[in-house]
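In the part that follows, the structures are each spelled out as structure tokens.
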Structure 1
Amino acid sequence: MSGTVEVRWHGRGGQGAKTGSAILAEVLFEEGKYVQSFPEYGAERQGAPMKAFNRVSDRPIRKRCSVQNPDVVVVIDSTLLESAGTTMGCTDGTTYVLNTPLSPAEAKHRLGLGADVKVITIDATAITLDEFGQNRPNAPMLGTFAHIFTDVPVESFVNHFSKKMAKLPEKILQANLRAIRRGYEEAHVG
């Protein structure tokens with residue numbers, strides 16, 4: 001990683017975009033990075049579209065506004081792929097991390113992205129339905145970040161979550177840890 005990496009999350013209230021953004025910042029902070037994490041809400045209600053943001057750098061971050069030109073776009077609800085302005089402010093250098101059963105090539109076509117744009121797809125919904133019986137996609141989405149911040153192994157995400165959420169019932173904690181690992185292992189990079 002060189003310079004500052006800006007991340008914009010798209011999700012719906014209650015799906016964990018805000019929490020995912022906060023946990024990403026905590027993990028990267030523990031790895032020695034300077035970080036920011038903050039949400040932006042429209043209508044503050046469960047199911048309403050919302051955004052969360054991260055900035056990550058190897059030096060102090062002075063910028064304090066929302067992310068307009070993201071280096072990474074994370075979409076944790078596939079219904080927002082085309083409707084939430086996910087590509088707004090993006091360039092051919094933007095990396096997309098998408099919760100979708102689509103392949104990276106199919107997602108690029110659906111979003112009208114060029115062939116050289118990096119897209120990581122993960123069916124985080126299927127993973128969480130398998131692990132928890134409900135759609136809570138932020139845990140597998142966190143695992144995919146080890147493909148972006150390659151100097152931070154997926155085990156850093158697993159270990160942090162294990163410590164942070166130690167009071168969860170053991171069965172739920174273990175399901176989350178498996179979901180994070182699966183998010184890394186089952187991601188399709190294209």
Structure 2
Amino acid sequence: MIVAIAGAPGSGKSTLSHMLADHLSEPTNDAKRAIVVPMDGFHFDDIVLREQGTIERKGAPYTFDTGGLRACLERLRENREPEIAVPVFDRDIEIARAGARLIPQTCKIVLVEGNYLLLDEPPWHDLQQIYDVTFMIRVPFDTLEARLVKRWIDKGLSRPAATNRARDNDLVNARRVIEASGHADIVVG
């Protein structure tokens with residue numbers, strides 16, 4: 001089962017996804033029943049973004065390998081391999097690490113989480129046919145702003161720099177998610 005958990009940056013997608021994975025995998029044996037696959041693992045590398053002139057908008061819909069995400073989700077849906085390696089975004093170094101997580105064939109539920117999973121525009125809308133269940137997390141915009149500014153302060157930026165970073169990029173992306181995402185089976189918030 002492929003479950004999409006979408007929402008704006010700072011909405012709590014990762015937190016909810018990991019809580020659900022833990023709850024759904026409460027130990028009955030050593031196998032995990034649910035595992036999180038973050039969309040952020042499909043970020044284009046900074047080298048690619050610099051070549052494209054899009055580094056300042058890292059995190060916008062066009063800065064992801066949507067085809068790679070689709071291919072990965074299709075492989076996971078088919079579930080024909082003993083395990084499938086997926087990339088994971090490392091926030092400490094701001095880079096996607098290829099093959100950072102292995103999803104075993106015994107996993108029954110894949111919780112894919114990300115901003116644009118329900119975006120109703122190409123090429124993102126083509127992913128929606130892969131999902132069995134979709135969630136959208138809705139959070140007030142001022143709460144998103146506070147969380148995103150704090151995220152950048154925690155990374156070492158001054159409050160003014162963190163506020164600018166959040167407003168110039170993250171909150172632009174948040175508006176796009178809020179305004180251009182399609183239907184979700186379940187809305188949280």
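We did not get these values from a lab; they are worked out from the coordinates using the rules stated. This one's a predicted model, so the numbers in the text were calculated from it and none came from an experiment. Cβ atoms are built from the backbone, for glycine too; each structure is taken alone.
Quick check for you: by distance in nm of label points 7 Å out along Cα→Cβ at positions 54 and 174, which of 1, 2 is greatest?
1
Tell me which structure, out of 1, 2, gives 3.1 once distance in nm of label points 7 Å out along Cα→Cβ at positions 62 and 78 is calculated.
2
Among the shown structures 1, 2, from which was the value 20 of relative contact order in percent (Cα under 8 Å, 6 or more apart) calculated? Can you show the working numbers first?
Working: 1: 20; 2: 34.
Derived from 1, not from the others.
4.0 is what came out when distance in nm of label points 7 Å out along Cα→Cβ at positions 14 and 150 was calculated for one structure; which of 1, 2 is it?
It traces back to 1.
One of 1, 2 was used to calculate Cα Rg over 2.2 N^0.38 Å, giving 0.95; which? Could you put the intermediate results ahead of the total?
Values: 1: 0.95; 2: 1.01.
Only one of 1, 2 returns 0.95 for Cα Rg over 2.2 N^0.38 Å, namely 1.
Which structure, out of 1, 2, was distance in nm of label points 7 Å out along Cα→Cβ at positions 22 and 166 calculated from, if the result is 2.5?
Label of the source structure: 2.
Given that P(r) over Cα pairs in 10 Å bins from 0, in percent, for residues 6-93 alone, derived from a single structure, equals 14, 38, 34, 11, 2, which label among 1, 2 identifies that structure?
Values: 1: 18, 50, 27, 4; 2: 14, 38, 34, 11, 2.
Source structure for this number: 2.
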